[in-house]
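Participant: Take a look at the structures listed below.
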Structure I
């Protein structure tokens with residue numbers, strides 16, 4: 001049995017409850033403007049979630065919980081590619097984390113991935129009875145009712161948040177006088193306030209802290225409500241471009257790049273600061289203009305740190321540039337980045353073209369670039 005439709009006509013809440021009450025076993029594929037997710041069920045309970053959004057990979061959650069370092073993740077992913085083992089199993093075998101911790105973080109990852117889908121402005125679904133997961137994964141058995149209730153609550157809360165923090169390009173700053181009155185602070189509040197420097201936008205904070213979009217916006221919203229943070233520059237767009245982004249993404253997947261470019265131009269004409277459309281346009285432009293970048297190249301800074309700090313970089317560009325250490329290859333950095341590989345390659349191409357980075361070849365049989373030996 002197959003069932004498909006639009007989330008505007010059959011809500012995610014109704015869809016999940018139908019699967020739970022009917023004790024369905026199969027796979028539900030959800031397609032949004034930017035990403036696809038696959039939720040697997042067994043007798044009406046959720047067993048696993050796969051997502052195309054790199055921010056929702058297990059490695060990113062392990063980094064967010066400070067359970068492993070970026071270097072440990074990079075090495076474990078290299079082993080996974082060679083040995084085809086689950087990432088969690090590799091880390092447990094290396095005694096970097098316990099199996100119980102992996103299961104706890106996998107459960108958080110599954111729940112957050114589904115909660116995020118409740119916040120989509122557009123999307124479609126397809127359910128296939130009896131379908132199996134895309135890939136091997138740690139299987140759980142989660143009750144749908146609690147997830148639906150929390151998802152619905154977040155939908156209501158998100159509307160309140162978006163009336164104050166209108167987009168990922170919003171810039172905020174701390175209010176020292178109010179903060180001093182509320183000491184001591186909760187650890188999460190203290191961590192975010194320490195990073196509010198009046199320059200970093202919400203999206204940059206989300207990348208650096210590897211926090212889900214809802215969570216960081218909720219924390220910032222609460223800090224704003226308590227008077228501990230103020231908005232310096234309001235971001236966001238007044239018109240929802242979700243449907244157009246969904247069309248552009250489908251065109252890119254079909255390699256119809258010129259048509260995707262035209263779709264994105266329509267969005268950016270009305271909303272020049274639309275972050276998702278701007279990033280997708282950069283990827284499309286890079287695919288049109290440049291051959292594939294050699295991922296085995298080792299990037300190095302071609303400017304001083306002072307010059308880099310003075311360079312106008314976007315959040316994703318700054319994230320990648322900060323991981324350049326003269327030892328890791330482009331492939332290494334891609335493996336730990338919380339965004340799409342194509343976007344990472346496009347960013348590296350731009351940074352090389354602007355003279356911010358240079359590259360060298362990794363020496364055979366070694367772990368240092370040939371030029372450095």
Structure II
């Protein structure tokens with residue numbers, strides 16, 4: 001089975017909680033807060049592996065999670081950071097957000113590394129909240145949850161020449177004559193049901209060829225094997241079109257244009273099916289391929305996407321129902337979940353957060369006044385003069 005497209009859920013490691021601890025030592029009864037910070041959760045990266053050709057390894061994977069950070073300790077000891085998780089994929093893999101379709105990046109070389117899910121920050125220990133006013137702060141921060149996202153991996157193989165044709169046009173035979181590949185060859189149509197790769201040595205460099213499973217009239221509508229395998233021709237510099245009669249070329253070019261107009265902008269070589277068995281014609285084809293690729297100074301994999309992800313803080317959404325104001329914001333909710341409201345001095349975490357998001361001003365603009373109830377992502381608060389207070 002040749003897997004070239006999968007969707008999996010990935011999650012960064014959770015940040016470790018900060019420690020709530022006070023220094024205790026003989027002859028030093030008031031040692032003060034010494035809780036250390038929690039460790040950062042591991043990040044999730046997609047990286048290139050030139051030894052892989054398919055995404056088969058991830059076919060049965062449902063969710064991949066990076067290691068979480070460890071809890072902070074007393075004596076101001078920080079928790080250990082979680083290990084990063086590396087998802088190894090073949091070169092040519094494109095990465096998309098499965099829920100929005102947003103392009104996140106592509107892996108074109110073994111050195112490429114794409115961050116797809118961030119690990120959560122470690123929580124701050126109570127030693128961070130020591131001040132002249134709070135000599136013994138009873139508060140420590142929870143670790144931030146790791147980012148969770150569904151990603152789609154789409155392999156668009158890095159190739160130099162794509163062999164394309166109708167059923168029984170001799171694609172497998174030609175590939176076997178040009179390269180070291182051993183494709184299945186038979187008289188019946190659709191013998192090849194997945195891309196087959198081979199390497200052609202020009203004497204100066206290696207040229208990678210791929211045989212695309214046969215397309216037919218209507219492939220763009222799902223007829224035959226459909227046109228999904230044409231993605232492996234997108235990075236090729238040359239398209240080698242095999243045909244038996246001129247009408248075949250019209251069908252092939254029409255299907256290519258309906259899949260992606262840019263395919264027809266590539267260098268195209270047409271080759272008649274009967275010429276496969278002519279030694280002189282086959283040598284002429286080899287010479288032409290050699291001339292094209294030996295003239296290239298450097299074979300740089302073709303990038304297929306230019307769009308990149310931009311990240312912005314989600315705005316607050318406030319709705320008044322009766323005398324209660326409901327505040328919605330995924331970013332604010334994520335930060336609130338890092339607060340343990342059972343701790344006496346939780347306001348040392350809450351108040352800076354409310355200020356950073358401009359929540360008080362936003363509530364006042366929507367008509368909120370002292371004593372009004374405020375629900376933030378299911379957590380109850382009450383509006384007071386100059387602040388909001390957690391409602392137990």
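Taken together, the values in this text are just the output of simple stated rules run on the coordinates, not laboratory data. Remember, predicted model here, so these are calculated numbers, not experimental data. Cβ atoms are built from the backbone, for glycine too; each structure is taken alone.
Participant: Have a look at I, II and say which one yields 4.6 for distance in nm of label points 7 Å out along Cα→Cβ at positions 7 and 127, as calculated.
Facilitator: The structure behind it is II.
Participant: Given a value of -15500 for helix-only ellipticity at 222 nm (-39500 (n - 2.57) for each DSSP H run of 4 or more, over all residues; to 500), point me to the structure among I, II it was derived from.
Facilitator: Label of the source structure: I.
Participant: For which of the structures I, II does the calculation of mean count of other Cβ atoms within 10 Å over residues 15-22 return 24.8? Present the calculation step by step, with values, prior to reporting the outcome.
Facilitator: Values: I: 16.9; II: 24.8.
Of the options listed, only II reproduces it.
Participant: State the single structure among I, II that was used to calculate mean count of other Cβ atoms within 10 Å over residues 119-126, giving 17.2.
Facilitator: Of the structures listed, the value fits I.
Participant: Thinking of I, II, which structure, once Kirkwood radius over Cα pairs in Å is computed, gives back 25.4?
Facilitator: That value comes from structure II.
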